[in-house]
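Heads up, there are several structures right after this.
Only the coordinates and a few stated rules stand behind these numbers; no lab work does. From a predicted model like this one, the values you see are computed outputs, not experimental measurements. Cβ atoms are built from the backbone, for glycine too; each structure is taken alone.
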Structure 1
Amino acid sequence: MKNRKKVILAGGSGFLGRALARQLSQAGYEVVVLTRRLGAVVANARIAFWDGVTKGAWCAELDGAHAVINLAGRSVDCRYTSTNRRLILESRLKSTRILALAIKDCVTPPKIWVNAASATIYADTRGDAPANTESCGVIGEGFSVGVCREWEAEFNRWTLPATKQVCLRVAITLGADGGAMVPLLTLAKCGLGGHQGGGQQWVSWLHVDDFCGIVAAVIEGRLTGSLYNCAAPQALRNVAFMRAIREAVGGLARYVGLPTPKLLLAIGAFLIRTETELVLKSRKVAPDHLLQEGYQFKYPQLAGALQAIVARAAAQASPNRRLVEA
């Protein structure tokens, strides 16, 4: 047990962090989660507290670690008020900066630093325009894109000779335990799983198991680049994406899916304190670097990914499972 490689997950108590902690622990790693949440518990991991801004006792965890994976950042699922805009940006820049400073102080620095970023850095893809790749992607404009650009710039400005730095531009990630799929499945079950807005916007997506698989491949040296688009090879228009969700849910949802026009989306987003950009922006992203380096997606097609998610959600909700866990 003492010979296990240690991996640090900064901001690892959320949806992606919990999934990653489970997979890395099962692969034999010692996982330490850095979190601001007092009382946080992450299965398969040890907790260390930090504020994401200042050095503290948590810094000692990095010395001699195999890898640091930074998932920290305030959720963008909120209204873009001036206060929230500041917090969204600062949470990403400050956590990245303090990790760099902590790594520089290490006697034995981590071998790899993986920083999450977002595929929303790319411009809206209109019509049948080519997908955005790492080498030929068109960078967009606006608040969200600006956050992504500054976030990556902060990560890339640090020179850490003993630590390889890898940036992951992550698409919308789907899983049964959180993220976008929870509300989407609920909408479909309620007969509201039709297309959103015009329905022609592109949706790039990734199954959470593939997110974990990509991170594992990076820290194990099977992927050797420095920038990856983390999205499944198959992008779909929103109308096809929502149809696939209804088909995976089955029952009446397969035939009944009321669409949500832009006006209703705007009203709904205001009521639940979020932004329509999260579903209306057209994201068409291609994982060229992953494919070129031979990464094998576990879920390259949306239908298979959704079937696995629905099956897992049903298993988690079953009375027999709850009885066993109790």
Structure 2
Amino acid sequence: MSRNLFFLVSFLFSLYFVVFSIIVIRVPVPLELIGIILALFSLYLGGDSFLDNAREFGNRHKISPKSIGAYLLSLGAVIDEFSVIFVASFHRYGEISFGTLQGSNIITMMVFLAVLPLVFAGSYRKFMRDGIILLVASALLEVLSLFFEVVPWYIGIFMALLFLVYIYTGRGEAPPIEEEYVHMEYSPVSMLVALIILGLASEAIVNYTNGISIDFNVSPFISGFIVTGVAGSLPEIIMFYLGIKKQERDITLGIVAGSTMYKATLIMGITMLFGIVNLRAGEWSIYLMILLSVIFLIFTLIKMKKAMMAIPVVATVIFAMVYLFF
């Protein structure tokens, strides 16, 4: 798609989302369904443009592919979750904020861990640090849930510090790109437009799906987990797919690892600082996130084969059966 056509389509879709998602919060079901379809297409459109421009930006500034995915692309992928989680927390809907965060992280990790051995079999030792910090963050939430139902604001400082540790320990982890490569077209304006359409489409799809869920009287945590959480995980999943399609191995892994780290540490910390997070509303989700973190860490320690794609699915099914029946 040409740049001018991309700008035009992005403007028209953004206008739709602004009117029928931000200005008019509740709309008829047909408009919500149309909005969901447009939002999904916008996520793909914006994600494709943002990925290409971010990759070229990283190449020109000698940034490693892993860092491009973990820090640049992941930032664009978590805008929707941050806005939804922060607003819900600020308005003291602690169950919705925590449900959205956990739902988004767990769905993203499930898709990531199941697909990863199939498309990128091999060694992932360079992502061991990501697995360790993610496991520490998940375990810390479980410890906090034993002492607090609603987490005190100052705990948010420690969660945010975990993200700083993640950034600090990742500096210089990969050598700069030295080989010759063909420069692609790069436009900061295109990157900004892609970021805007990603944010508006993500916010819209969360609003539309949340509006539909209200008609079914779903509980706050489950609504956040299933509806806004699943919708919130779509940008990461779409960027994950685009990375696979473009055969960008380290960028693809960086997207999922980085976006999950953003949500589990920085976004969680900011939410705790300025709002309410109710951990006990979905304590089971913390156990599941710990399980997925352990699987991710194991994947970084061994050479993966395609057969391993069944591990996260089987482990989650066993976890669900044990939780429901025991």
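Among 1, 2, considering only distance in nm of label points 7 Å out along Cα→Cβ at positions 146 and 162, which has the greatest calculated value?
1
With distance in nm of label points 7 Å out along Cα→Cβ at positions 210 and 226 derived from the coordinates and found to be 1.8, which of 1, 2 does the value describe?
Of the options listed, only 2 reproduces it.
Using the calculated result -23000 for helix-only ellipticity at 222 nm (-39500 (n - 2.57) for each DSSP H run of 4 or more, over all residues; to 500), pick out the matching structure from 1, 2.
Structure of origin is 2.
If mean count of other Cβ atoms within 10 Å over residues 26-33 comes out at 19.1 when worked out from the coordinates, which of 1, 2 was used?
This value belongs to structure 1.
Using relative contact order in percent (Cα under 8 Å, 6 or more apart), single out the structure from 1, 2 with the greatest value.
Numbers: 1: 17; 2: 41.
Answer by largest value of relative contact order in percent (Cα under 8 Å, 6 or more apart): 2.
I have -0.78, -0.87 for log10 I(q)/I(0) by the Debye sum over Cα atoms at q = 0.14, 0.15 Å⁻¹, for residues 170-273 alone, calculated from one of the structures 1, 2. Which structure is it?
2
Please state which of the structures 1, 2 yields 0.10 when FRET efficiency 1/(1 + (r/R0)^6) of positions 34 and 154 (r between Cβ atoms, R0 = 30 Å, to 0.05) is computed from it. Write out the running numbers ahead of the final one.
On the way: 1: 0.95; 2: 0.10.
So the calculation was done on 2.
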